[in-house]
Structure 1
Amino acid sequence: MIQNNENMVQRKVCAIIPAYNEEKYLAEVISETKKYVDSVIVVDDGSLDKTAIIASNEADHFLKHPVNSGKGVALQTGFLYAQKLDFDVIITIDADLQHDPARIPEFLKVLDEKKADIIIGARGLGKSAPIVYRFGNFVLNTTFSILYGQKITDTQSGYRAFLMKSYPHFVWQSSGYDVETEMLTNARKHGLVLAEIPIATKYHNSYKGTTIFDGVKIFCKMLLWRV
């Protein structure tokens, strides 16, 4: 049971880690994340490497898809499982060590301070990021802010904290990487409170970002979701 020392809030917190071919850093992500939550759930999304073996040995709860179904489906599997276990707060964190699990206490603190339903870890895309990613993120973030009435600087971040009780109001249909944006559009349409905290992101192999194709698809979907 995680406790906030300032206001003595007690709650069950779990982390959901969707994983597809993430054998390189997964064990370290699980180990570090366990320091800050009550339980770690790993959803192996049909990996072809040793991800499933590592997850089954290291995670508190291990769920496996027989075939790769997409990040959105993996997260849905994790959320439904966490809901059955009566967790109060869900942390979503990527399996490739780009996110620092040590920031989780700050997510929980801001969740209380802002009385928010969702806290987003906003990545700062500096000049080292390819211009296509910076431009794409700018377009998507600006479009979201205009359509849904709240300025969000990183609609695509996968590092987040959620109140489990709000889950029915942001549940999604997306199977791919548009899941992060659909969560937020549904949350805003249902009047949920969103907030951000700045986070640093480490890319250990190559820079990851939304492709041009994905960006166009998400842009079009945002227009449809607004209807």
Structure 2
Amino acid sequence: MTILIIEDEEIIRQELAKLLEKNLYKTIQINNFSNLIEQIKELKYDLILLDINLEFESGYEICRKIKKFNNIPIIFVTSRNTSEDELLSIQVGGIDFVNKPYNKSILLEKIKRALKTTNPLSYKEITKKEYTLDLHLSLLKYRGKEVELTRNEFRILYYFFKEDNPIIKKEELLEYLWNDKLYLDEGILLVNINRLRKKAKDIGINNLLETVRGVGYRL
């Protein structure tokens, strides 16, 4: 299996190549980032490790362009570590997201799983309970029905899907939304949650974001 490394910091690029080759992968390194897409089209590879902060164009834009001609698995390996960055990496077509400094074992396991994936497009959706959230189209799906969400509604619901805790505290949710620059106060948060509940009810979900009195909300 051949892995294409698109990383503009030479030290990190060499470290990745050394790690991968030690684990019996072949590697291709790009060190000239002008005309990047044209170079990528000429190469043969099974997976791409892609940085976000590149010299001429962001990794997000590069990923979008690659997906137009090649549905190869792409893992973002980046020092950017916000939830917004992780979400955007999925929305543009990335199959996974690894923070620098990366854990070698975790990175290798994610590469192994990605290479086994026959349909990377399945990562466009995440499911929790019986509910499915479409990350590309901002849709909530349930038993064959779907409803479109606004940006704020989507960001709120996405947090519940990605967190393992069964109950999310109101303060935790507000802090997350503030950090992601939605700047929702408690009143606006409640308006959005009520809209989410109404939309969910329209497709047959009766208890979405149930209020846990004095604590927060439960998906």
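What follows is calculated from the coordinates using simple rules that are stated; it is not laboratory data. Quantities reported herein were computed from a predicted structural model and do not represent experimental measurements. Cβ atoms are built from the backbone, for glycine too; each structure is taken alone.
Brief remarks on what is shown
- When distance in nm of label points 7 Å out along Cα→Cβ at positions 30 and 94 is calculated for each of structures 1, 2, structure 1 gives the greatest result.
- Entry that produces 21 once relative contact order in percent (Cα under 8 Å, 6 or more apart) is calculated, selected from 1, 2: 1
- The maximum of mean projected area of the Cα convex hull in nm² over structures 1, 2, that is, the highest value, falls on 2.
- Structure (1, 2) behind the derived value 0.05 of FRET efficiency 1/(1 + (r/R0)^6) of positions 22 and 142 (r between Cβ atoms, R0 = 30 Å, to 0.05): 2
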